[in-house]
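Derivation of every value follows stated rules applied to the coordinates shown; laboratory data play no part. Keep in mind the model is a prediction, meaning the values are calculated, not measured. Cβ atoms are built from the backbone, for glycine too; each structure is taken alone.
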Structure P
Amino acid sequence: MGKFGNLAQTIFIRGLLILALLFALIIQSSCVGTVSAEKEGAIELKLAHFFPGTHPAETELVQGWAEAIKEATNGRIIITSYPGETLLKAADIYKGVVDGICDIGLSCFSYNPGRFPEIEAFEQPGIVYKNSKVASKVAWEGIQELNPESVKDTKLLMVIATGPGDLFTKKPVNKLEDIIGMQIRATGLTAETLQLTGAIPVGMPQSEAYEALSKGIVTGNLAPIEVLKTWKHGEVTRYITRTPFLYNNLFYITMNLDKWNSIPEELQDIIVDTTLKFQDEVGIGLWDRQNEDALKWAIEEEGMEVIDLSDEEMARWIKAVEPMLDKYIEEKGETGSKAVDIAKRLAEKYNKVY
């Protein structure tokens, strides 16, 4: 009996071990199935932009927004970024979104002159924006009020602005006469604006400006202060002339319309709410933070000299570029006049807030 009892006990124990192993395999299979189902159920979106992978537009704006969307949708929306023009060139991004080459795009309206006529009102010289917060709030609310046809072929999710921009040059620019004949990198409306000052604008995206400056193809740039550090332009220019009346640049984040319409309505609502919150908390002040850091770096590390125009000299510059606003209103008619009125009204409102 003892021998048979021990055998039975051994068989029983082994049976329990086999059952336990089978149970564990079933549980593991169930968990793997759940994870796979979640992964298969996620909507994956490709985002193209032109900023370097180290730029705050990638590290803070894109990655921060993508993480906020992922968290808010419980992992059902996954955004993968393709920075540094790895998917599309800067000027091709909006069309790339429309054509479905990418699902989402981040770029500048100004890289496609004439494509967004109503939105050009917010980049006109002569309208004062104290900082990027003001310029961003004005742009977003103004575009919502205008509801322009030019962006209805995509789902516009976010608009932020640089706010004021300045001249960075190899030679000092102390007065209007100093810029006459200088080749300055610019895009869109800023190119036309520079022509009125007597400069020679050279159109190119920021991604090409460092090489152009280093090789002497251009002798300066008109842009936000941040490019001195984030794009290393402080290494190839020596002087900063403060010209906040010349520049404001708008960036968009927009989605392919078919892709947007394919997303369940409940997720669309989450994306919109999360994006608006992120825009207000992070997006609108992004360039202010970059500008402050870059100015300190340019002066302390690169020894750049800051030139502040006198009130009288500033008035001369502003008078020289006044025809831009008149031309815009004349060409765009009632639509242009309405857009400028909205921009001025909202600028006055938000200059008091920020």
Structure Q
Amino acid sequence: MKHLLLPLLGAILLSACNFQPSAYTANDVVLYGIKERHTFFYGKLDSSQTKALTLGPLNITLSGEQPIGPLAVPGALTVNGKPTLQTNTASYREVIAVATIPVSSELSVLTRAALERVYYFDGLRWFDVGGSAPLEANVKLRLPVRERNGLRGVGLLTDAEADAISAYLTASYKRQPLALALINNANHADTPLGLNPRPDRNNITALYVQVGVPTDLFGGFAAPAPQLRLTPLSAGGNSTYDNAAPAVRLDSDPSSFAQTWALLNGNQIPQPPAPNVDFTTARVVTFFQGRKSTGGYGVTVAGAILEGTTLSLRLTVREPAAGAVTSQALTSPYVSVVVSEAGRIERVVAVDASNNQVLARTP
């Protein structure tokens, strides 16, 4: 057995010693929504040299000649006579819907998946949408915009690739407004191409492209969904909810509501009777700000909107100012509302109206 293992070990070591890098790299730009994938190639080839690759049955020739065309990038290789290798993307769902708001510089943004960042092109200029924090899935927000330098700094794009992609998109769609969403690499549907030999490095930047940006006539949150009505139920600062983290509850039946009512009024002796709620046409939504060590905290409902079966509850959150004199007693603020004509609600997302931060969500 020992004599049999030695030749096998020698072959493995020889194979490892003979391994050679492929001497080229690839940068992929995946554009969901328009179903285009563009691969830029880089390597040390002079203008007279070529390198042969295969992608399944497709033969690919890389050349050191400077690419020409709308996606040409200085320093990149020409691939089959073009600036990029264009292939189709995998199938991918719509992850964002962006709309302008009349008489406002803000945009209405509906997310259907968690997103890294959102960008907007108004036909002339590019903008960041919202701040630098990722966006949660299944929320509708009003977000401010801030002008930016094209798509530079987006994902793993080089500056030259960002300039080429932004110019390509604006030219392809005749300067129509566009919205782009950056998708985290762990969440997109495409993997590195099966190139042979494999590149030494393969970066992927995945974007969802929305062509055309309509107007949200309701102004984002200016009007609730049809027949959606919010009726104040209860609010205060002395619930028995004792977790420091905020939480939101959705009650769809009397049994669940009884548990919430006990949390709201557990410190009252005697407890007031729970109001009657017609759960055939309404739901109760309650937000708990969390246990606080002092007074000065509070929360009120600023509005709500129903998208599909998800209710986005917008809240105005109050905290004591620095140096303010407050009571030194434990508090646990809350607000509760009845949402009428809301039989479609299956989940709730609580959002801070001042900065669009998601505070809590139901399971």
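Tell me which of P, Q gives -3500 when you compute helix-only ellipticity at 222 nm (-39500 (n - 2.57) for each DSSP H run of 4 or more, over all residues; to 500).
Q
Taking mean count of other Cβ atoms within 10 Å over residues 163-170 for each of P, Q, which is largest?
Going through P, Q one by one, mean count of other Cβ atoms within 10 Å over residues 163-170 peaks for structure P.
If you rank structures P, Q by Kirkwood radius over Cα pairs in Å, for residues 131-290 alone, which sits at the top with the largest value?
Of structures P, Q, the maximum of Kirkwood radius over Cα pairs in Å, for residues 131-290 alone occurs in Q.
Supply the structure label, taken from P, Q, corresponding to mean count of other Cβ atoms within 10 Å over residues 203-210 with the calculated value 21.6.
Q
Given a value of 23 for relative contact order in percent (Cα under 8 Å, 6 or more apart), calculated from one of P, Q, which structure does it belong to?
Computing relative contact order in percent (Cα under 8 Å, 6 or more apart) on every structure in P, Q gives 23 only for P.
Identify the structure, out of P, Q, from whose coordinates distance in nm of label points 7 Å out along Cα→Cβ at positions 115 and 307 was calculated to give 3.4.
For distance in nm of label points 7 Å out along Cα→Cβ at positions 115 and 307, the value 3.4 is produced by structure P.
Could you tell me which structure in P, Q was used to calculate mean projected area of the Cα convex hull in nm² as 29.3?
Q
Given that mean count of other Cβ atoms within 10 Å over residues 123-130, derived from a single structure, equals 16.5, which label among P, Q identifies that structure?
Structure Q accounts for this read-out.
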